[in-house]
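Multiple structures follow.
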Structure I
Amino acid sequence: MNDIWDILPGLGDKLAAHVVLSASAIGLAMLIALPMAVWASRSPVVARITLGLASLVQTIPALALLALFFPLLLSLRAVFGEGLPTLGFLPALMALTLYALLPILRNAVTAQANLDPGVLEAADGVGMTRWQKLALVEAPLSAPFIMAGIRTASVWTIGAATLATTIGQPSLGDPIFAGLQTQNWALVLAGCVASAGLALAADNLLWVIEVGLAKRSRIQTFGGVAVVMLGILAALWAQGAGSDDRRIVIASKQFSEQYILAQLIGARLEAAGHAVEYRDGLGSAVVHSAVASSAIDISVDYTGTVWTNYLKRADNPGREAMYDAIREWEWQTNGVKVLGRLGFENAYAFAMRENRAAELGVASLTDLVAVAPRLTVGGDPEFFERPEWIAVRDAYGLRFAGTRNFAPTFMYNALQSGEADVISAYTSDGRIAADRLLVLADPKGALPSYDAMLMLSPRIAQDQGVIAALTPLIGAISVEAMREANLAVDREDAAKMTPKAAAAQLAVKAGI
């Protein structure tokens, strides 16, 4: 528990970003929902359509809704120009606004529908216009019920906003996702405590406003509104105070190695006098597109990933030819500079427990074919949609009894517990040796090489200061050193390290 209280004070920037994002989404949802509710109260057809659409949005998982806005904005960027952001605040705002609509809209429509007809007739009797009746009669009577909907929307939105981490928006989801991937449960719990605390604080403040509206207490109502606005302004000030347009944004995907390498790169840049910012836990496709569009400045990607997913190549011309082709393609197509290879390969490979493989007589993917129909294969969340899996499956004719998705770190736990018989492991992962796993041979060469490459976005591709700071990393990291760093983060004993500490140790091992 002491670790949690040590972590919480360092989440101020994430809390500020979370408050600004959630408040913006709720405010925008109110601006959309309240006029729609007034219109819907005058037309049953409009009421059915608007409530139906809002309910439909709620059936889409929040994570999927957030992710869908990234490719949408990427497409719109071609129309509206390079200034349209595709990652971070804007897609998160759009998705969370839609998510917040239903409770506000439903409560507002219900409140309007259940107003006392006698009161409305009296308003008509004294000659009120439609707008006077709305402002002086309908709105005050509906306000407490609408506030109840806003309270519900706020709690939902604050919770869903933690998922904005996956599309590059800083939030209280950052420590949660980082902790899950590195099995740092204190970090996960700190993020959850901060998010839950924010939701409770918002709910209670909005309850004060709701009660004030019901009691027609101006002091209570305006006092509650004032506290809410002060909180939002404080978050905006904190974000502005910590912002730096010259900062270099470093991305990492959703596994320990990426967190470590991001910290290693960041330390090099900070030592050279650059301000840096980390965007952790992003999906592979999001990272590549974000670097190409300069929404992210630096990432580490792998030759096999770029070769199969973006060049759409199924052949295997060899390590050097593949790297040269990728480097040329990235520069000519995206303006991305491949600064060089870091010196190690992190390939996809299929792994089993040594004793289980010996029991089944499996040493290669060819051997696996006969027993696969009795086994369960586990992969990371995107593996079974990747070209690499399709290439291996089709090359060997693999047909498993079942497939299961796990977070990268948890794949190894699944193998040890028997939840999976085979996993799509990473060859630079320290847990392969630590857990006594056998990496199955790939005699048909279905999997390409996966050399780690340092990628610079078009925005900094010609920045000689950045290039000078990062060039010492090229060719400096051996697979043995990377495995040791990965294991230091993934292990579950007293020797467990944070990604930052492991990165510092890796720098020493690499002589940089």
Structure II
Amino acid sequence: MRKNRIVRGLMAALMATTPIAALADAPPPPAADLAAAEPAIDAIFTRWMAENHVPGMVYGVVAQGRLAYVHGLGVQDLKTRRAVDGETLFRIASMTKAFTALSILSLRDKGLIALDDPAEKYVPEMRGWGNATADSPRITIRDLLHHVAGFVTDDPWGDRQTPLPQEAFSRLLAAGVPFARAPGMRHEYANLGYAILGRVIANVTHAPYRAYVEQTLLGPLGMTSSGYDVHALDQARRALGYRWENDAWAEEPTMDDGAFNSMGGLTVSATDYARWLAFVVSAWPPRDDADTGPVRRGTVRQIAEGLNFQSVFHRYGASGATACPGAVAYGMGWRVVQDCDLGLTLNHGGGYPGYGSHVLLLPEFGVALFALTNKTYAGPTAPVWDTAVLMLQQGLLKRPAPVVSPDLATFYTATRAIWAAGTVAPVAGKVAMNFPLDRSDAQWAKVLGETRAQAGTCDTAAPIHPDHAMAGSFIWTCTKGTIEGTVLLAPTRPITLQALRFTYVPAP
């Protein structure tokens, strides 16, 4: 009877949402349009949480450099029944790998390592491993970052290695690790590889791995509540981890900080984690602003660089069955997906004994979404992606207005002049050497005359839509249809016109 009362009371708590204040030191959001979507967002997570028997959860949306919305559901532990809020501490498991990867890149920036160095240069215990085959290369730092080192997938073995003492890890490495395949042949997710990266960081910096992350990332970003030693954190704010077993929750043992912390050992609050996500998303787009972050923006953007081991990706969540397939590759601590609707996305899950989490970055929109839970391997992947799709459908995801470079603007003005004149005379002396070879001036005049006659009078005031600084496309509305065109500049100094296209599309 007592167990049933606990379960009934907890399920009631699950169905009640607890608003959480945004970052105390952040200005209020400039727009309130996200507020209209909050009930629908809450419904997505509340339903998923109840269906999956999750004791507690926090989820949030980071936008415009701040924690724009965050909510807590349920309880952080079953004994005290303390409600989850934005300061509740959750272990984020494999979402730790993003911190490890960026730490490696920062060491590269400092000239202390090279990504294509053999890992054994920094981890001596690996030198006696030999090669997977006689013709196989040695494992590099880059191989470890991208999970192509040839190791076997080690979930859930790797999770349980979190408290492994450093001395025991040294013995494990010295004994040798079996290869599943030759390095560089295929992506296969391996926690062991990121544990080795933690050892690389420790050996290069002559300090514990976690010390470098704390000094390089956590401290500068103001993540003062977060850390790797769970026992050193505020225990009154810690979400205890549970598994659902025999129709009841059972508490998971708390794992100490150890040698595998670099693959999954970080504990964060929602408010702290939002600071991290705001920093990462701020690296897009490239620009000339002052670069004041703890790691350069150009370096942060490198986390999205994958290798050529791509596979088909079907979007998580309710829209996955109807969304067009995307392409997924593993970057550096992130899974990178090109989504038809959401554009470039970076995501990662965190599965752990007692915890499950998911994070989704939408760099083209400057937005990130995340959710953290305290149930074993209860990754809230579907509700995070469903929330992103909901925000897109409701017009809450807005790409910044594209910037037209001065050179592209100049040649687009010349394009209008070419159309008006019926010749390419307006760009005389400003074209690349291939331009007259691809089509003579006389042929240009003939084609322009025919195309203008087909299209009729055209409104050429429409803007050009840049692909980048050196190319763009445009659509003009005409009396007999439309003109679809492109402008492509050449890689020369001074800038010249490489190619120009006018295509007539008849009116339906």
Which entry (I, II) yields the derived value 3.5 for distance in nm of label points 7 Å out along Cα→Cβ at positions 385 and 433: I
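Quick one: helix-only ellipticity at 222 nm (-39500 (n - 2.57) for each DSSP H run of 4 or more, over all residues; to 500) came out at -8500 when computed from one of I, II, so which one is it?
Working: I: -19500; II: -8500.
It was calculated from structure II.
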Among I, II, which structure scores highest (criterion: distance in nm of label points 7 Å out along Cα→Cβ at positions 281 and 449): II
Test item: P(r) over Cα pairs in 5 Å bins from 0, in percent, for residues 225-376 alone calculated as 2, 7, 13, 14, 14, 13, 11, 9, 7, 5, 3, 2, 1, 0, 0, pick one of I, II: I
Answer label among I, II for the case where volume of the Cα convex hull per residue in Å³, for residues 257-336 alone, calculated from the coordinates, equals 168: II
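A short reminder: the numbers here are calculations on the coordinates, not readings from a lab. This one's a predicted model, so the numbers in the text were calculated from it and none came from an experiment. Cβ atoms are built from the backbone, for glycine too; each structure is taken alone.
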